[in-house]
1. Using the calculated result 31 for relative contact order in percent (Cα under 8 Å, 6 or more apart), pick out the matching structure from 1, 2.
2. Quick check: -14500 is what I get for helix-only ellipticity at 222 nm (-39500 (n - 2.57) for each DSSP H run of 4 or more, over all residues; to 500), calculated from one of 1, 2. Which structure matches?
3. Can you say which of 1, 2 returns 11.5 when mean projected area of the Cα convex hull in nm² is computed?
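Nothing in this text is a laboratory measurement; each read-out follows from the coordinates by a stated rule. Note that the coordinates shown come from a computational prediction; the quantities given were computed from them, not determined experimentally.
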Structure 1
Amino acid sequence: MTLKSEAKHGRFLSFEGIEGCGKTTQIAILSEYLSKRSIPFTVTREPGGTAVGEGIRKILLNSETIHLTAASELLLFYASRSQNIAEKILPSLARGETVICDRFFHASMAYQGYGRGIPLEFIEKLTDLVCGTNRPEITLLLDIDPEIGLHRARARNEQRANNEGRFEMEDVLFYTKIRKGYLDLAARDPEHVKVIPANRSIEEIHRDVVRILGFEDGV
């Protein structure tokens with residue numbers, strides 16, 4: 001049974017992309033778009049989304065978390081994901097809501113697989129164990145040049161009150177690998193993973209988002 005059929009009328013959507021691609025902005029705009037049309041929705045994120053997930057987030061994203069192995073990093077992400085599915089995603093979909101998730105399993109494939117070098121076959125098996133058939137109906141991949149994205153992300157972090165800059169400490173080569181990973185994943189599953197060029201205006205990207213999601217208008 002798929003997640004969509006379990007949820008009756010709910011839709012499961014995810015946003016993906018490297019740091020600085022504009023996911024947070026587009027999720028906020030899409031949320032406003034759905035609110036104006038009285039479409040019920042829930043926004044969640046990974047890592048995070050639940051009490052357990054937010055605790056894991058503090059470990060994974062804190063720039064003071066050093067010497068974390070690639071395997072530990074991967075397993076912590078999936079621990080958060082498991083809680084998110086059980087506590088947030090499935091109940092919201094069962095209520096018929098549209099679930100918008102800031103990252104899901106594609107992020108683990110791209111970051112810990114292509115980026116950290118963990119075999120993709122292992123991550124796929126872990127995904128099957130944790131997620132089962134619970135996969136996004138559509139994944140919106142905001143694609144941007146790593147140098148541009150990293151510059152944006154580091155500038156953003158300077159304005160943040162919290163300390164979530166551990167991944168932004170990585171170099172451009174790391175994000176080049178991740179971007180390639182994302183594009184490879186999209187090429188393998190073009191029906192579900194939609195690539196959106198992200199080095200454009202916020203309005204242009206939003207119009208692409210609503211078009212891909214099947215809405216009639218983009219304003």
Structure 2
Amino acid sequence: MNLDYDLMLQYVKEALLENDLERQQKSKHSFRSRYQHTLRVLGWCKRIEDDLACNKEVLYTSAIFHDVGYSKGQDNHAIESGKIFLDFANKNNFDKDFTDKVFNTIIRHSNKNLLKDPNSSNELIILLEADLLDEEGALGIAWDLMARGAKHSISYNEAFEEIETHSGHILVQDYMVTKKAKEYWSFKQKFVKEFLDNLKYDLFIEE
């Protein structure tokens with residue numbers, strides 16, 4: 001198929017614009033853009049895709065549309081994302097087999113348990129890994145600091161607690177399946193641990 005990814009991205013960007021603006025106005029996570037997350041998930045897919053034989057057209061299209069359902073609200077975003085993709089696919093006369101594969105990947109992308117399911121497609125595994133890899137490690141720490149700062153009551157110790165609670169979860173979790181994703185996850189774990197250890201030392205915590 002001759003796919004126009006730029007057209008897809010523009011479609012998703014416009015759909016998510018209202019959602020991002022609403023978050024900026026109402027949420028303590030005003031710094032977060034669902035569209036920018038989409039771009040990074042697509043980037044992570046490209047970083048790890050070679051570890052499994054996959055249909056890259058299905059993978060990239062699924063990544064682009066995986067969170068567009070947030071334009072309809074917070075509930076059932078995976079299902080809503082699938083519906084929006086179907087509408088786009090029908091308007092653009094996409095092949096039925098391709099459309100079905102992308103739709104089934106999108107509607108399942110929020111279920112982490114499917115990473116270890118032998119019936120999961122390679123495209124779904126890579127998308128799940130890419131989605132989980134985003135906003136962890138250095139970016140996760142940046143999230144924690146910005147979120148804590150938005151509360152307008154902050155100290156270094158409170159920042160440490162924020163990072164330990166949220167970014168620190170990665171230290172006891174290992175969702176990854178593919179070799180590359182495992183390597184990236186391990187690097188992020190090491191980064192978070194070293195950051196927390198250094199910050200704890202500098203703050204004279206438990207000495």
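1. Matching structure: 1.
2. Going label by label, the one that fits is 1.
3. Of the structures listed, the value fits 1.
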